[in-house]
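No value in this document is a laboratory result; all are computed from the given coordinates. Please read these numbers as outputs of a predicted model, since none were measured by experiment. Cβ atoms are built from the backbone, for glycine too; each structure is taken alone.
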Structure I
Amino acid sequence: MQLHVNIQGQGEPLIILHGLFGTLENWGSQIKTLAENYQVYAIDLRNHGRSPHDSEMTYSAMSADIAELMDLHGLESAHILGHSMGGKAAMQLAMTQPERIRQLIIVDIAPVQYSHDHDSVIQGLIAVNLDTIKSRREADQQLAVHITETGLRQFLLKNLFRTESGFAWRMNLQVIESQYAHISAAPEGNCYIGNTLFIKGGNSDYITLEHREALLKYFPTAAYKIIQNAGHWPHAEKPAAFSKLVMSFLNEEK
């Protein structure tokens, strides 16, 4: 599984992992900012973006992909920054191969199993008739029947691309649907005591007090920061505050 990667900048390696339905392109402004001080490896995870499709979508498989990419580029270890699903993949790597992690940053996700809260999104994407739509606008109109939030539809439609015969999704929608139980599951492994930061969007409910036990169990030495007036995508909603937090944390050990 040779993942698609965008490498920018010079310095210590920093790997960035996107969330479900995302791509490395979602991190455009952050990549540019962080690449001023680090060599940034922004990755499309399996079944997303321009990375290969595969029938398995587990965190053990995703973390193995990341380790394989690190081996390919000669990286014994790296700073890892992961959001949502990418955060769980990063946690899985830390909990099973801690020697590969220099510092770990997890964005708005906890090491727990979540409910199937993406069912409507998946069904909405499946309902878009790729054989008949003639434009992105038509796709948006069909998606709006299932998803009323404009910003979420715009995010999802970044996966739509035009082929010689029409439109297609870059993500492997069929596997995401069939493997969703694995995607919503918790990462598994040992307690990780390395330098870790959790960043939560103040308006997001992806990290709550009920997750405290799991957070302390698996990441007992972690620090926590909240970005106020941000939701599940604080890196996009409050980019300046987010990059300032990340840089401050990464510079602590220097």
Structure II
Amino acid sequence: MDYADYGEALGLAGTVLRANAMSAGLDAKVPTCPGWTVRDLVVHQGVVHRWATDVLEGRGMGDGKAHERAGRKTKDVLDWFDEGWAELLHVLGSVPEDLDVPFFLRTGDSPRVGWARRQAHETSVHAVDAMAARLGRTPKPTETWLKPEVAVDGLDELLRGFIPRKRIGKLRSAQPLTVVVAATDRDAAWTLNVSGEPTVTEIGAADSPDVLLRAPAVALYLALWNRGDALVEDPTGFLDQWRRDVAITWA
């Protein structure tokens, strides 16, 4: 995906999130985010959009608490969401290529690209949550708007950006494990070297892995973001450990 693709993905995901939130109703429960209502989901995403905008505009990486208070107090949370989403899209469309601001994932992306990529996938995953609230269950991959190209890019960000981080990646094994994640509908695979230390992720599939997770890209994307895994080939039951160890939350 290129920079323009991230803007398109962010715009589409925001549209899906808002439409499904309106349809479900703000008091509806979100099956994929236990304990949350749709209102909680919309406020969270609105906070994250404003937080990213703050960073992109050079105001530093605050904790978002002031934005959350504003979201909780607003009379129309969907309009409030729209304002933050639109501002983020505008800022992403205007910042220079050599933007010098902090970025927290070591994916090799520039800050400008990294933030666009992160917000595109952050909003996409939470748009799936809004769909789940409307449906009353986790949506099937074919029920979503997600394309394999977007899913492959999001898997790469998750597996190479989040999972190796000491603070976030808690995937560990007393006995070293080689885990291959492979998309069946695209030429895309990753190898996770899991041990007692932070996981090391490499692009490509290792030979004779201990664990092999295979599925179409969108199914893998949803599964590894813990949004349903029924379509993933997982003969060793590794996804049970994944669900226990991998929970990326706002902090």
On mean count of other Cβ atoms within 10 Å over residues 22-29, which of the structures labelled I, II is highest?
I
I have 0.30 for FRET efficiency 1/(1 + (r/R0)^6) of positions 54 and 206 (r between Cβ atoms, R0 = 35 Å, to 0.05), calculated from one of the structures I, II. Which structure is it?
II
From which structure (I, II) was FRET efficiency 1/(1 + (r/R0)^6) of positions 110 and 222 (r between Cβ atoms, R0 = 25 Å, to 0.05) calculated, if the value obtained is 0.35?
II
Taking helix-only ellipticity at 222 nm (-39500 (n - 2.57) for each DSSP H run of 4 or more, over all residues; to 500) from the coordinates of each of I, II, which one would give -10000?
I
Of the structures labelled I, II, one was used to calculate mean count of other Cβ atoms within 10 Å over residues 126-133, giving 25.2. Name it.
II
Name the one structure among I, II that distance in nm of label points 7 Å out along Cα→Cβ at positions 6 and 30 of 1.3 was derived from.
I
Answer label among I, II for the case where mean count of other Cβ atoms within 10 Å over residues 94-101, calculated from the coordinates, equals 11.8
II
